[in-house]
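Multiple structures follow.
Bear in mind that the values in this text are calculations on the coordinates, not laboratory data. Computed from a predicted model, the values in this text were never measured in an experiment. Cβ atoms are built from the backbone, for glycine too; each structure is taken alone.
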Structure P
Amino acid sequence: MIDQFKRSALLPLLAVVLGLLVGAVLILAAGNNPASAYWAMAQGAFAGGDEFGRTLEKATPLVLAGLAVAVAFKAGLFNIGGQGQLLLGAAFSAYIGFRFSLPGFLHIPLAMLVGGLVASLLGFLVGALKAFRGTHEVISTIMLNFVAANFTDWLASRDGPWNDPEGGAIARTPLIAESAQIPRIGGLPLGFLVAVLAAVACWWLISRSTLGFEISTTGLNAAAAKYAGIKTRWIMMLSMGISAFLAGVGGAIETQGVVNRFEPGFNSGLGFDGITIALLARTNPLAVVPAALLIGAMDAGSTLMQSRANVAPEIINVIQASILFFIAAPSVVRYLARLREADESEGVSLSAGWGS
């Protein structure tokens, strides 16, 4: 079992190393020192309590966005709609936050729950289109991303129903009530704990529950699952609903724990980063947490890297894109690292599918 874990973790680790090497080459080409740049990035992410808190803050929505992709993938579905689902969660949690006045122990979970449930409706719609009409979920989720983005933009726009009257021409909602804001404990965001608990819950669901078995079986072979009596249409809808719910909660935590209101554009790209997280974690819900921490640390440390090492923050995007390329092309990683194929008799291969 330990050997299997080592083999499954080897590819992601090599992908990260190769991605960092690509970044180092670009930093050198720009006339800067890669060692100084990476050291500054590490300091910006982990040097102190505030820096580490910022890393956890950055990683929190990434954990949930990564889980959203991972859960759908276990059912054989590819959820590209995490960005739109995250925006819906962020916007509707903001509405609950500024519209109602409740005790904190009710207000915080209620806003998160509403944000997640509204986003889940989008997931159920995608699942239903897939199950009953055969509409490919990649196409429908990409299209619905635009619908969700423009809808939430309108809600917070100057002429929208949720616009902040004190914001002038700025598109944003009013500040949420203090009772709806997710607190920090010792400088560390409580929302990260919620994300970790969600990862554990997803691991238990997939690995230890009957529903998780049905989800995995449907993902491996929908025809065989249907023959075995599993309601595959319902499983597709439910899996996409759970996936979208997780992305929506990620958006809600971003609103309640970071911005304290909804601002269109502030959450840009977080949903798409979930794809990188899920692939880096090989769709293992528990592995999503360290994968998100890695990407969150890069984002949190990019500012200090820019100021101290004079390195453009866009280098971080190139490194992350390189990691995604290498994790999605295992044969390239094996060739560069001179790795041999795993023994077929052991049933493990570095070229195995992401859901393995």
Structure Q
Amino acid sequence: MFLPRLCALVFAALLPLSSPARAEDVSTLAYDARLSTYAYAFDVKVFPLSSQGQSLEMAYIHLPGEAGKPVVTLLHGKNFNADYWAGTARHLQKLGYGVLIPDQIGFGKSSKPVHYQYSFPALARHTRALMASLGIERSIVVGHSMGGMLASRFALMYPQAVQRLVLVNPIGLENYLKYVEHKDTDFFYGIERKQTADSIAKYQRDNYYDGQWNERYAALTRFMIGQMQGPDRNQVAWVNALTYDMIFTQPVVTEFGDLSVPVSLIIGTRDRTGPGRNWMRPGVEYELGRYDRLGRTAAASIPGAVLFELPGLGHMPHIENFEAFSKVFDQAIGVQ
């Protein structure tokens, strides 16, 4: 999911959505770049790979399913990691599906090289290599937020490996550089270095959850807060800054018409995520992030796409209201 820090800049106990947030002191949280002391809900394995002359490690969760059932590959957003898919993974396991959840290079528990050209094609190649190493020839590929851009690129590069493509409130439904000024890595690094625990929580509360907050929502911010306060804070901030560039300079929306696999979009229509909103080009009046319109526009541009709209939900429908999300998600992945 993409937390657009640039725009203003797990699961714990399954509390009701109406429960008040429990006050907790996060000032002592400290995690390294690889989140080595941060526990995920499932066992994490490591896939070694070589890329751009570097030996890297790609962390992942693999939950085998029942014989004959598809594997669902879940791709995370920019400022999240594999663990926020835990509830979705449990749901899929109950249905008998296999589940693969990678932490992309630069994210989560995976390697975070500081001298690296991050790109959606590179991340797609890593994901395909991981699947091949596990004997997964085809998969239902699901991407949320920035993961939706990656999932789209994956489907464009490897259509033979994609049984279905499901995009959950993806960013990249707009070609951002048509509307916003280009900013370099130093700019984003400055933003990353200014982050605080309060600013992270405030943005998610105000923009993801319509002002609501509870322990489940707060839990998703802790790894970010811990890394920001941890020993590798500068490395993490720089890598986070590097990965912004591909969002702005590697659009997928211009190629939606070339998608050749079955596609479903699940859109929480309250979402207003708009990367670059704070540095629009002079004279541009376009309003970024109108997901109440973008879902329909995107579906119309993708051959045979099916759109599921979730009124009243925002950028995180699988976190905000899993019951509502799961009903359309099951349809999107083809549950009979």
Structure R
Amino acid sequence: MPRYQIEPPHRHDATAKTGILLINLGTPDAPTRLALKRYLKQFLSDPRVVEIPRLIWWLILNVIILQTRPDQSAKKYASIWDNREGSPLRFHTEKQAKLLQGWLGERIQSPIVVDYAMSYGNPAVASALTRLAGLGCDRVLCIPAYPQYAASSTASALDAVYRHLLGRRNMPALRTVKHYHDDPGYIAALAANVYEYWIKNGRPDQLIMSFHGVPRYTLEKGDPYYCECQKTGRLLAEALGLADDQYRITFQSRFGRAEWVKPYTAATLTELGRAKTRRVDIICPGFTADCLETLEEIAMEVKTDFIKAGGGEFHYIPALNESSLWIDALGKIALDNLHGWVSNEWDADAHKQAGEQSRQRAMDLGAKT
């Protein structure tokens, strides 16, 4: 028989709140071997991330990968770790949540609580949902931090939500955002981010739009990720007024021996370097917050590949992070999915009075609170 979570005490005069949960991929707690081993084990044990028969993958993961990769990954994380704020992915996501809370607070009267969580590592999705329940949120909108839907990212984030709810006695009403790869506000924020960088630093010969890679077989089995990346790239190029020969869409972070969607970012930059390209700029539209994959893999590793191959200048354009246009777009995405849950006509005094009346009626029937 399942054991369900003990819920916060029910109060008949409580004001129901709406919770919004931003969910990003995850990060280790520290740039150390032990923290990376713990994080990688959780991440790479997810069947959404690695679709290999479980027994075979368990042996590969535990006998090979977790014995060698944590040391390598710890060094990479150490190279981008902020001495004061820690993991860039975590502190950028936390700041986005706080800014979204403020943005909504200026526009909506209904009580809203915005929080953030990670699919892997901390703060965990389960702990964030428990915290929202404790704050009186009986409705929750989950927004994965992935503009382009992929089973290995978006679906995995929502899996964590659903797993937690399996153990809840008093489930909240739930809504989820699947994707926003072609959202006008998101595209406009990306374009403004690029324009602002170019105003300060000039324009490149080539703009590379690098997205996180996925195995080729996921496309063949019906995952829309590759197609959504292509649409984002096309819309961004149109917003920037770029001709077809002025930009390229590529895919990074290849892992293992299987074929992944192409073209590969590292191979493309090596090719451009050998062609003596004067300058390339890279933006990673699939990452709304800077992280290991942008700050180390792209801004360090791929840059080295390009320059060693004979290329000239290499510029990484930072992710959206706390861009005001991005927070505005994120707020509008949230509002589009909150219809019927929030209102500008919400009256705190009226709800308090109704709550007191409800509590009194309940106590008359024997309730304690």
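Which structure, out of P, Q, R, was FRET efficiency 1/(1 + (r/R0)^6) of positions 168 and 248 (r between Cβ atoms, R0 = 30 Å, to 0.05) calculated from, if the result is 0.90? Label of the originating structure: Q. Consider the structures P, Q, R: one of them gives 1.09 for Cα Rg over 2.2 N^0.38 Å as calculated from the coordinates. Say which. The value was obtained from structure R.
Work out which structure the value -24000 belongs to, where helix-only ellipticity at 222 nm (-39500 (n - 2.57) for each DSSP H run of 4 or more, over all residues; to 500) was derived from one of P, Q, R. The read-out was computed on structure P.
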